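Values in this text are rule-based calculations from the coordinates and carry no lab data. No experiment lies behind these values; they were computed from the predicted model shown. Cβ atoms are built from the backbone, for glycine too; each structure is taken alone.
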Structure 1
Amino acid sequence: TNIIPNLDKSFVAAMPTKTFAALTQAQLVALSEEQVNVLTSAQIASLSSTKIGSAYLGGADLAQVKPAALAGLTKTNITGLDIANLTGDGQFVALTSTQIGLLSTAQVPLITSDQATVLTPTQAAGFIAKQAPYIESTDLAALSPKTFAALSADVIGAFTDTSGGVSAQIQAITPEQAALMTTAQAKALTGAVIDSLATDAFVALSPASLAAIPAECVF
């Protein structure tokens, strides 16, 4: 008999991490929204990547995990997270820049436009070059200008040609984002992608950023 649904939420919150980590799929799925809401970051940290996944804890009830408890997501289990199930303005913005950098290349495309809209500059700075080709162009366009400016030069330089020599990511850069493009970002642009920059975005570049674009780039 599965006794989990009958436990008071206070007992769930006080459950030792070793005990919590040993819960089976049936037991994790049986947790109520009220029980999931009291889970601690230590309990979240105790779960494997499989048990943090949508077939276990990370299904529909994932939205009930308190943002502070998401601090328990580590390099050993965050790759099992169904990123699209995180609420944007509550849970997603609670992820640290380190956690953002730990997302797998399979998770990055699953970030929603709503989540991208609330992504903070601090979080954006956590993206790493190997994730860059997997950032959806719609998500890139949804970034606030200040958040876009926080992307590292390595990330900008790793945007790739995706269709007929045109980079959908560079093409998605808005004039407002281009206006705040840093000189380091501009310097990372290459001839392979610079032609993809929309005209209105190009004319929005600051004189300093324009000057920083490598001379070998052909417009």
Structure 2
Amino acid sequence: MLIHERRLAQAVDILGAKHAHEATVLTRAMLETWVNARWIRIKEPRRRAKRFMQFDVVEQIRVMESTPVCDRPVGWQTVLRDWKKARRRVRHLFWEQGWTKTWAVTGSGARRRQMESLKSRTDEVITDMQRRSVTNTSKQVPLYLLYRVLSQTPHGTQGGMSALTEKRRKDLIPAREPEKRPLFPMLCASMFLLSFLQWATQDLTQAYDKETADLVRAHERLIAAGIGLKS
């Protein structure tokens, strides 16, 4: 996950302020990865991380079986057979009167439930953040609102495309600066990556002091430029 976030953050930086509108697509991916990682860390992180990593074969089979036979790759029968062998090894994790639709499960017994939607995991993350906070515990963290806003561009919604044009007299022309807060994606990317570096430092023997320090300085420069979460 750290490598994934680092590469996305680098891509956001390459796009820069000129293509900040397009960078929101990558920032959204970073946020979703951050929520998944933060949810894993709430409780029994090793068990949740194991489920996250081992669910891939269940999802791959589901995708293959939903693909029309005419569109499947050459040799798909062998691939599918091998995947099903691998899936049998994780049956104890993902079989509940049928294969589960998600890797994320919480609770046990009658209280066990699948956390299929990102929103359900986001709500638990917010609750955990509020529980651990010593100040402003009642303040709502707008994580899912941020996710919805960042989703407008990759989903091709009217809201995501309206910023791309502006009126000149009676005509619509391409906007010179579609993103009104051009440094905002970079600010978000640095925040998410900082979290992963801190988690990696806690979980792994390798220290990320220099990378963290460099990123903190870059983050502070963005804030100094007048771009904050409330702007």
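Quick look at the numbers
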| item | result |
| --- | --- |
| Structure from which 1.01 was derived, Cα Rg over 2.2 N^0.38 Å, for residues 7-54 alone, options 1, 2 | 1 |
| Distance in nm of label points 7 Å out along Cα→Cβ at positions 15 and 199 derived as 6.1 - corresponding label from 1, 2 | 1 |
| Of the structures 1, 2, the one that 0.25 was derived from, the read-out being FRET efficiency 1/(1 + (r/R0)^6) of positions 63 and 111 (r between Cβ atoms, R0 = 25 Å, to 0.05) | 2 |
| Computed 7.9 for mean projected area of the Cα convex hull in nm², for residues 95-166 alone - originating structure among 1, 2 | 2 |
| For Rg and Dmax of the Cα atoms in Å computed as 20.9, 65, the structure of 1, 2 it came from | 2 |
| Origin of the derived value -19000 (helix-only ellipticity at 222 nm (-39500 (n - 2.57) for each DSSP H run of 4 or more, over all residues; to 500); candidates 1, 2) | 2 |
| Comparison of 1, 2 - label where distance in nm of label points 7 Å out along Cα→Cβ at positions 23 and 207 is highest | 1 |
| Distance in nm of label points 7 Å out along Cα→Cβ at positions 151 and 183 - structure with the largest value, from 1, 2 | 2 |
| Parent structure of the calculated result 28, given that relative contact order in percent (Cα under 8 Å, 6 or more apart) is the read-out and 1, 2 the choices | 2 |
